[in-house]
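Engineer: Following are the structures in question.
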Structure 1
Amino acid sequence: MSRILVTDLDGTLLGGTPDDRIRLRDALARHPEVTTVFATGRGPASIREVLRDPLVPRPRWIIADVGATVIDGTDFTPVDPVQEQLRAGWPGPDRVRAALRRFPALAYQQGVVQNGRCSYHVDPDGLTDELTGAVEALGCTWVYSADRYFDVLPPSASKGNALRALAAKLGWQREHILVAGDSLNDLSLFRLGTHAVVVAGAERALLTALAEDALVHRADRAGAGGIHAALRKLRWLSADRDPDPDPAPGSTSRPGSRHAVGPNSLVVAYHRPPLHWNGDDWQPPSSPNGILPTLSSAFADGLPGVWVTALTGRDRLAPLPQPTTLPLSPVPLDTATWHGYFHRACKETLWPVLMSEPDRSVHDERAWADYRRVNARFAEHISGQAAPGATVWLHDYNLWLVPGLLRRLRPDLRTGLFHHTPFPAPEVFDTLLVADELRRSLGCLDWAGFHTEDFAERFRRTLAGRSDPPHTAVHPLGIDRPFVEELARRRAAHLPAAHLPAAHRHPASGRLVLSVERLDYAKAPIQKVDAIDHLLSQRPELRGRLTFRLVCPPPEPGITAYDTTRRRLEQRVADVNATWKKGTWLPVDYLPRGLSAAEVIDEYLAADVLWVTSLQDGMNLTAKEFTAAQAALLTDPRSRTGPGPGVLVLSRHTGAAAELGPAALLTDPRSRDDLSAVLARALDLGPAERRARMDRLSRLLGHERPADWAARIVDGIRTCTPGRTPAGTPDPAAPTA
């Protein structure tokens with residue numbers, strides 16, 4: 001059920017402590033069913049500047065100019081006919097200013113972009129009946145707030161009228177709307193009979209006007225803290241997804257109180273920490289697989305050295321109840337720098353190129369300056385932690401400038417970098433405006449690792465022409481197979497009938513196609529929904545018998561690169577479900593939230609098909625987890641009956657296809673016809689072929705422990721022949737003019 005948060009900005013959403021703002025932003029990110037709407041006196045240009053703040057949630061809709069402007073929050077286009085109706089009767093700014101020029105107490109707000117309104121400053125003594133009468137004689141209305149701000153508006157314009165019109169257009173019900181404000185120009189919002197909250201520190205005149213309104217909640221916390229409390233009071237935030245942590249003012253301790261001090265023979269650097277503060281404790285990732293669990297298990301197994309990682313947001317201020325056993329050495333980063341570095345430069349500039357989608361790449365000089373700054377901080381920190389001749393193991397594109405910086409700071413170090421992502425072809429890499437800067441730095445590596453030989457070859461071609469190219473190696477990452485298998489056996493023994501493993505269910509119970517992936521255009525979620533639509537048009541007998549379950553949690557708060565993908569995906573899911581629904585059955589079961597490790601295993605076991613359709617993917621451990629979970633039950637006598645184990649349909653552009661491709665069904669995610677045809681083939685496979693394919697997948701998967709994978713790479717970096725740039729050459733990491 002959709003719920004709507006309509007909030008003023010200054011003093012309301014933008015108010016409160018930084019911890020309150022982080023808490024609200026993160027809560028809204030974890031509850032995508034709550035739609036955010038801005039209702040502000042600011043104009044669109046000013047709102048764009050506000051949205052550069054990483055603590056500000058992204059709005060779906062915006063009511064601006066005190067209700068005279070209504071725009072789509074994703075592209076800032078007007079919402080008509082709503083905006084046209086609100087501005088009807090507006091005489092224009094020239095006529096308004098001419099008529100009010102005779103009032104010397106009025107001071108027009110120069111430098112403020114105004115649309116469909118005229119805004120002034122005036123003291124309370126200047127707010128006379130003559131002034132308001134002159135406004136009304138123009139056929140306009142007015143709003144006065146904070147004993148200073150006087151806005152002249154079209155006769156139908158107000159925040160409340162704008163919200164009423166927008167709600168009517170979009171079909172919102174009053175009981176599903178919460179409004180939040182702090183000043184008198186928000187009063188019209190509170191007159192609509194919706195849920196409402198006045199945050200602490202609100203304008204006295206607003207409190208007086210609402211004194212008799214029992215429907216309005218008066219928060220005891222200012223700004224974002226008051227909004228968060230109201231959402232909790234309404235139970236719009238579930239306890240499991242919103243722990244409502246209390247801030248710990250004055251705390252100075254950090255995760256990893258056993259910070260390494262002194263020289264280390266091995267320094268591992270990854271931009272992500274292995275723990276995050278949830279309000280009560282430091283928690284590891286929910287998945288048992290991936291680079292963070294792999295590095296954690298390697299250090300737990302006795303890998304010597306120190307782990308350098310970024311510390312951002314609330315993690316920088318949170319107390320550590322108990323020391324972690326991981327040898328962490330944090331690089332504290334302020335929120336604004338992290339936003340420019342990770343949310344903008346990494347995700348909006350570099351990520352599209354890595355995914356071979358260069359047309360999506362956006363270069364922003366301020367964000368790239370943050371990328372350089374963070375890489376420099378990491379390089380300096382690594383340099384201070386490393387012993388003479390130490391081994392440095394970097395991870396991923398997020399630290400691409402560190403090799404060049406380390407070559408200048410510490411030419412004695414042996415530096416390797418493992419790419420967990422795909423590496424693009426040279427012609428795609430060269431579309432980056434900063435390609436030369438990055439190429440010079442990557443050329444300073446001694447060792448570069450990849451999941452597949454194809455990615456390694458692209459890297460070699462990108463650096464072609466260097467006299468001392470880095471040594472390259474291929475080391476595909478695996479999973480903690482014993483953990484997955486044991487969890488699968490335990491879950492299978494206790495699952496309810498509706499979630500019995502696919503191998504144990506009768507075909508008449510319907511077929512489940514599963515995808516488990518974060519929201520990302522690179523995972524091709526929209527293409528999959530299109531393929532389901534096409535398959536049902538080609539195979540009408542599957543209507544009511546096939547469900548595509550898309551488990552698709554949103555990205556971390558602050559990342560906006562996938563907003564368009566989310567909006568298009570939600571619309572496409574709605575369209576396809578509306579076209580093919582039959583009674584209570586819908587073809588697409590869209591779950592925009594994360595699942596625990598146990599819940600993911602339940603989904604793997606229930607699936608007839610795991611559908612992995614990445615446009616590009618460094619590895620895709622989901623395919624390996626699915627294989628391990630399904631293969632764990634192959635020896636169960638019950639697996640000899642029913643439709644057989646699940647089938648893996650795998651994009652040919654994933655790293656996993658290089659290993660599992662011979663036993664999976666490979667598909668092309670850029671072809672709707674191929675997606676639907678290969679999926680249909682997977683659904684039609686008989687039990688014998690399903691078992692044969694899963695048995696072969698199990699053998700291809702192997703049993704290497706991730707900790708052993710890490711140890712082999714460290715040994716490879718240590719023993720490779722290091723390349724060196726001759727003395728006197730320019731700094732390889734310095735940007736060109």
Structure 2
Amino acid sequence: MAKYWGQRLWRPPAPDAATTVHLASLLQSCGRAGDLRRGRLLHARLVLSGAAAASTFLANHLITMYSHCADLASALRLFAAMPRRNAVSWTTLVSGLSQNLMHADALAAFAAMRRAGVAPTRFALSSAARAAAALGAPLPGAQLHCVGVRLGFDTELFVASNLADMYSKCGLLSEACRVFDQMPQKDAVAWTAMIDGYAKNGSLEAAVLSFRDMKREGLVGADQHVFCSVLSASGGLKDGWLSKSIHCCVTKAGFELEVAVRNALIDMYAKSMDVESASRVLKIDPGGWNVVSGTSMIDGYIETDCVEEALVIYVELRRQGVEPNEFTFSSMIKGCAMQALLEQGAQLHAQVIKTDLIRDSFVGSTLVDMYGKCGLISLSMQLFNEIEYRTDIAWNAVINVFAQHGHGREAIQAFDRMIYSGIRPNHIAFVSLLTACSHAGLVDEGLKYFYSMKEAHGIEPKEEHYSCIIDTYGRAGRLDEAYKFISEMPIKPNAYGWCSLLGACRMRGSKELGEVAAQNLMKLEPGNTGIHVSLSGIYASLGQWEDVKAVRKLMRDSRIKKLPGFSWVDSNKKTHVFGSEDWSHPQQKDIYEKLEELTTRIKEEGYIPDTSFLPCNLEDIAKERILRYHSERIAVAFALISMPATKPIIVKKNLRICIDCHTAFKFICKVERRDIIVRDNSRFHHFVNGRCSCGDYW
């Protein structure tokens with residue numbers, strides 16, 4: 001661009017004043033209409049008459065016209081040929097470059113203006129500040145601020161608003177607040193810049209409070225931009241009352257039918273988990289469906305675990321002729337991952353390929369996560385390897401997949417590859433990595449990465465990271481070290497930490513430490529039924545039946561009911577749900593005949609029922625019957641009689657798989673020669689050829 005900043009000396013005579021004003025008016029109309037052809041004809045006339053070279057005033061209007069018509073190449077050539085340039089010439093060029101998204105060139109032009117000894121106008125300074133904001137360049141922005149202070153423009157409303165907006169978009173909220181507070185007067189534009197800055201930088205409460213202060217100052221000039229910003233902040237706060245209050249302001253201001261504001265309203269209610277209100281806003285204009293409103297509705301249903309309703313919205317979106325974008329697909333695939341809906345997820349995958357969004361890193365990452373949560377780890381890895389540009393989200397997804405499947409070594413390798421590729425790990429990556437180490441029994445490795453968080457990566461461990469280490473010690477049976485770690489923690493353990501310790505105590509039959517964990521967990525989650533069940537299991541494993549009775553009496557007196565266990569399996573485009581000793585299924589006769597057959601066959605292979613963990617004082621035959629009709633075993637039996645032999649059996653369970661069913665499935669997969677995948681509430685188990693992927697470490 002530097003070649004355009006030189007000086008020219010030839011000066012032809014200027015046209016008379018009346019002609020100049022008339023021609024300038026014609027150029028303005030061409031610029032406003034975007035009529036480049038007519039503008040060029042006028043330019044040709046001016047060149048032939050010599051007026052273009054003689055009149056700086058007309059040359060400035062020509063630059064403006066070309067800028068409005070997005071022909072910056074012509075504007076730059078004209079600027080370079082000007083024999084005389086004034087402050088308006090430079091301002092016009094800087095503004096034109098900034099408006100046409102040539103932000104780096106706009107800053108370069110402003111710098112050339114300073115070198116030429118021309119004092120910047122407030123409009124040139126504001127345009128340069130907008131360019132710095134768009135580039136997210138705080139250093140040039142601060143330099144512009146210094147120029148504004150020296151010229152006395154920093155307190156002028158127009159300049160200060162742009163400076164505040166620049167600082168907020170560069171993430172420097174304290175600097176933005178300082179500029180804003182020094183403004184002697186504030187208009188709606190200045191308030192909008194601050195509200196938008198707060199919202200986009202995560203200071204959601206400050207954004208809402210600024211909106212309140214703006215209203216208190218009696219500024220009625222709020223437009224759709226400020227409403228969109230404050231609605232976004234309100235949605236992030238998930239405050240239902242606040243959401244409805246701001247909605248009232250929108251309605252009173254008459255912006256409810258504006259597309260952008262209506263989309264923001266739907267998004268706000270969806271983020272606040274109020275999908276009913278979001279749906280009512282969507283119905284204000286039945287023909288107003290668009291990809292933003294539809295995706296917001298889908299997000300809301302997914303966050304409230306209403307995946308079927310999200311699918312209905314998705315189908316309606318397609319029926320309305322709206323093409324889904326990468327955010328729509330990511331939300332839908334995320335919903336399928338949450339409930340392990342493999343068939344629906346695969347259909348969405350096919351549509352992603354058809355729309356050519358498979359190259360999008362975010363969509364690819366959600367597919368990696370979805371197939372991982374559906375138990376198909378090989379397909380998950382294949383998709384990860386096909387992602388061209390792997391972001392931290394993609395790496396986090398693949399590390400989490402390895403963690404859920406208990407592949408600790410592979411998770412460590414993926415983490416190290418991520419570091420080597422230049423991606424900086426975040427809190428989420430470390431949670432997945434530490435979980436992987438815990439599930440694979442890699443205690444020393446888990447501790448090494450835990451302590452490296454702060455030392456090597458500058459990340460302060462949070463509650464969830466400490467809980468992972470407690471879980472790591474507990475699964476390894478190192479209960480004393482787990483309790484010592486808890487005692488030395490700089491923060492108090494959360495419910496997950498105590499729950500991990502309690503579960504480990506149940507597995508190891510540690511009564512004293514289990515009672516300590518249970519007492520602390522009750523303080524955090526008094527309604528958690530699993531606490532009493534785990535305590536009862538510890539007492540039962542030690543044969544202390546009086547203590548078991550005392551726990552059960554406490555549960556009855558407190559009206560605490562044990563969370564029932566359910567297992568479900570997808571077959572023939574339907575989801576079949578089973579409970580323990582469930583006799584409600586239409587094929588129950590065939591299912592229980594298969595169960596009896598399986599029990600006989602696996603006993604012949606060496607299966608011995610493990611009744612030691614059942615918290616009931618019954619005969620072994622009665623206990624064996626209870627184990628035989630556990631929900632996960634019924635689901636597997638149903639899958640064996642209803643699914644083709646070529647398909648893997650994928651069973652989902654809302655609780656942890658029991659020890660005896662885990663043993664039984666190793667024998668069942670062997671005698672049936674079928675792969676069985678069980679997804680319980682913490683991880684996956686792949687049963688193949690008489691073995692489980694967890695290596696019996698779970």
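Engineer: Of the structures labelled 1, 2, one was used to calculate volume of the Cα convex hull per residue in Å³, for residues 71-462 alone, giving 203. Name it.
Structural biologist: Computing volume of the Cα convex hull per residue in Å³, for residues 71-462 alone on every structure in 1, 2 gives 203 only for 1.
Engineer: Same structure, new question: Compare FRET efficiency 1/(1 + (r/R0)^6) of positions 63 and 183 (r between Cβ atoms, R0 = 30 Å, to 0.05) across structures 1, 2 and report the one with the greatest value.
Structural biologist: Once FRET efficiency 1/(1 + (r/R0)^6) of positions 63 and 183 (r between Cβ atoms, R0 = 30 Å, to 0.05) is tallied for 1, 2, the winner is 1.
Engineer: One of 1, 2 was used to calculate Cα extents along the principal axes in Å, giving 114, 53, 52; which? Let's see the in-between values first.
Structural biologist: Values: 1: 86, 73, 49; 2: 114, 53, 52.
Source structure: 2.
Engineer: Shifting gears a bit: Computing mean count of other Cβ atoms within 10 Å over residues 295-302 gives 17.2 for which of 1, 2? Could the numbers behind the result be given before it?
Structural biologist: Working: 1: 17.2; 2: 26.8.
Among 1, 2, the structure yielding 17.2 for mean count of other Cβ atoms within 10 Å over residues 295-302 is 1.
Engineer: Here is a follow-up. Looking at mean count of other Cβ atoms within 10 Å over residues 263-270, point out which structure of 1, 2 has the largest value.
Structural biologist: 2
Engineer: A value of 11 was computed for relative contact order in percent (Cα under 8 Å, 6 or more apart); which of 1, 2 is the source structure?
Structural biologist: Clearly, the read-out refers to 1.
Engineer: Given that helix-only ellipticity at 222 nm (-39500 (n - 2.57) for each DSSP H run of 4 or more, over all residues; to 500), derived from a single structure, equals -21000, which label among 1, 2 identifies that structure?
Structural biologist: 2
Values in this text are rule-based calculations from the coordinates and carry no lab data. On a predicted model such as this, the values are computed, not experimentally measured, just so you know. Cβ atoms are built from the backbone, for glycine too; each structure is taken alone.
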